[in-house]
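All of the numbers you see were taken from the coordinates with simple rules; none came from a lab. Predicted model only: the values in this text are computed from it and were never measured. Cβ atoms are built from the backbone, for glycine too; each structure is taken alone.
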Structure 1
């Protein structure tokens with residue numbers, strides 16, 4: 001059995017809803033602080049805290065929505081991972097096929113990646129040391145691809161642990 005997987009990971013609607021919910025909660029706390037329902041603070045302190053919270057909520061929402069990208073993730077049979085960011089939402093069905101013409105970055109799966117049955121948070125490090133976090137929710141890929149990615153990432157992480165054991 002080979003662990004080779006090639007899939008296109010689309011931006012997740014679940015992830016977008018979580019980002020929106022966190023921004024909404026921060027904005028609600030900003031309004032609660034601004035109108036004096038939380039604590040006994042002076043007007044200037046309340047204004048400062050509420051404006052800071054509102055700024056953080058809007059910045060977090062904007063940054064979370066702007067960082068949504070479609071990526072091509074290729075895992076070879078020996079465990080090499082290639083990551084390519086696709087422009088727009090094009091995949092194999094598009095006429096230009098950007099992931100076929102582009103090579104992408106060769107990355108390695110870090111030990112502190114999260115591999116759960118309902119979420120993959122892959123921390124990938126490129127050859128130049130740049131870190132990329134790829135959140136993969138079940139609605140980002142189809143069911144078979146999610147399972148195949150999960151199995152391949154588990155295999156790579158176990159293989160990395162046996163090849164490079166930590167010395168205490």
Structure 2
């Protein structure tokens with residue numbers, strides 16, 4: 001399972017880098033334009049991703065991070081936001097590498113942002129985080145296309161082909 005999650009996390013790093021190549025080719029006004037996404041713009045959606053990465057990672061390491069909202073702007077600068085999102089994926093990679101493989105099916109208990117007790121398996125926490133990234137990258141690629149930009153081909157199979165698998 002560890003190898004599976006490490007490969008998937010590497011995929012997310014690859015896909016995020018390609019996504020930013022497309023984002024960086026957009027005019028700045030388009031980057032922050034309300035495209036009808038849940039978090040309105042590409043910028044808003046990227047900030048949401050950073051917020052959620054921080055929430056879940058904090059829980060896993062025994063800390064508490066409660067944002068003002070899931071749409072909170074943690075970084076207004078596009079380049080710094082990109083760096084922080086990439087760094088977050090790298091941090092998750094280190095956590096996965098160091099996680100005891102015998103514990104993937106163990107129960108992880110945490111408090112929701114509303115203060116309720118909840119539990120998931122460790123493997124499901126990591127899978128949720130990865131699915132969350134994929135979900136919002138899909139929204140962003142749709143917005144890029146709607147803005148007339150070129151959306152990257154970031155399906156998992158393209159990643160596997162790029163690494164010779």
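Structures compared: 1, 2; top value of percent of Cα pairs over 29 Å apart, i.e. the largest, recorded for 1. Each of 1, 2 could give mean count of other Cβ atoms within 10 Å over residues 17-24, but the derived value 14.2 comes from 1. When FRET efficiency 1/(1 + (r/R0)^6) of positions 25 and 145 (r between Cβ atoms, R0 = 30 Å, to 0.05) is calculated for each of structures 1, 2, structure 2 comes out greatest.
Can you spot which of 1, 2 the value 32 was calculated from, given it is relative contact order in percent (Cα under 8 Å, 6 or more apart)?
The value was obtained from structure 2.
As an exercise: helix-only ellipticity at 222 nm (-39500 (n - 2.57) for each DSSP H run of 4 or more, over all residues; to 500), calculated from one structure in 1, 2, equals -20000. Which structure is it? That value comes from structure 2.
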